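Each reported figure results from applying straightforward, stated rules to the coordinates on display, with no laboratory input. Remember, predicted model here, so these are calculated numbers, not experimental data. Cβ atoms are built from the backbone, for glycine too; each structure is taken alone.
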Structure P
């Protein structure tokens with residue numbers, strides 16, 4: 001019996017949604033509250049994929065090893081929780097992409113390192129996720145990406161073998177997790193890669209510079225899944 005790719009799984013921030021404006025605002029509020037000058041979003045955006053670590057690093061030059069980091073992290077997370085849907089939107093083409101997947105009978109879902117404290121309200125409040133079949137957060141399993149456990153859990157919840165799923169993400173950890181889970185992987189080069197990223201070294205199956213570029217790739221990826 002022949003099978004084809006039956007699901008596309010996506011990273012969240014930097015792949016489906018542009019959350020950089022809210023992440024940056026949460027960190028910048030900490031600066032302003034301390035009497036420091038505001039920084040432009042362009043300073044925060046490249047580090048948005050690194051979450052609290054990245055935002056605090058930009059805002060204050062503080063690393064997770066610093067003694068003050070835990071308190072700064074909690075303040076940042078509280079700020080972000082209060083504003084996380086104010087400026088966040090789907091990237092151009094994402095809505096059309098998921099509509100096309102649904103029309104083709106291909107299930108789709110989310111596997112993110114963002115913890116459920118944030119993914120649950122985000123995916124509940126944004127209409128984009130109404131047709132998503134699965135959401136696996138950073139604290140859903142005992143491990144987060146680049147470990148394959150979250151991707152394997154998503155495939156399990158979908159009732160699919162991992163090799164019938166594709167994983168799309170904008171970080172090297174996404175490609176590592178996807179390969180370890182036995183999935184084809186696609187780099188979203190429009191995401192939060194940072195200026196120094198060389199995605200050709202990540203071992204991905206393919207790369208896309210815009211969300212809708214995934215659609216023409218599906219027949220080739222489905223042919224690989226038949227092997």
Structure Q
């Protein structure tokens with residue numbers, strides 16, 4: 001690629017970049033509301049905070065922050081609910097399957113680096129055929145550090161047997177770009193997931209921005 005010379009692999013964040021898990025995340029926390037006799041909230045209310053996982057969902061549903069004494073207990077209840085529904089409404093974003101197919105045809109290796117814990121990453125990716133060809137899946141607790149620390153990206157590069165600078169990292173959060181830059185990888189910000197209009201993606205410092213998975217293919221075609 002002209003923008004990213006020498007790239008041999010593309011790594012992706014998971015939620016908000018490859019898959020739309022917001023409906024299942026919202027359903028898991030909304031069950032907590034209805035179990036307590038509270039009215040259900042519309043999925044659109046939860047969606048903007050889906051990228052923040054349990055912290056974001058509990059804040060929307062209950063105004064609960066990590067400092068609250070009941071946060072840990074409520075988070076585990078959310079986790080159990082999510083485990084029971086996390087493959088019911090989750091799907092790959094439109095164009096992702098075609099993107100992966102094109103990467104394999106080039107051929108370029110690909111993988112996932114997510115802050116989602118292995119407790120959820122493994123059953124979710126095993127249930128979705130899309131991930132059968134992924135050569136590295138690194139979860140938030142695979143290494144001692146999670147993003148924005150670069151160590152998870154270094155681990156993915158090791159699994160691919162590539163130098164980090166031979167990898168491109170695509171994510172939908174500032175921490176993804178911070179981690180990618182710290183790892184010496186090319187960075188691409190994806191804006192089609194959960195980002196609101198108020199998010200200043202330009203301030204993240206990514207080398208490129210895409211508004212759809214197909215636009216990453218356009219970057220690749222400039223090689």
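Table for the structure above
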item: Source structure (of P, Q) for distance in nm of label points 7 Å out along Cα→Cβ at positions 27 and 99, computed value 2.4; result: Q
item: Read-out distance in nm of label points 7 Å out along Cα→Cβ at positions 11 and 179, computed value 0.8, structure in P, Q; result: Q
item: Computed 20.2 for mean count of other Cβ atoms within 10 Å over residues 43-50 - originating structure among P, Q; result: P
item: With distance in nm of label points 7 Å out along Cα→Cβ at positions 35 and 203 derived as 5.1, matching label from P, Q; result: P
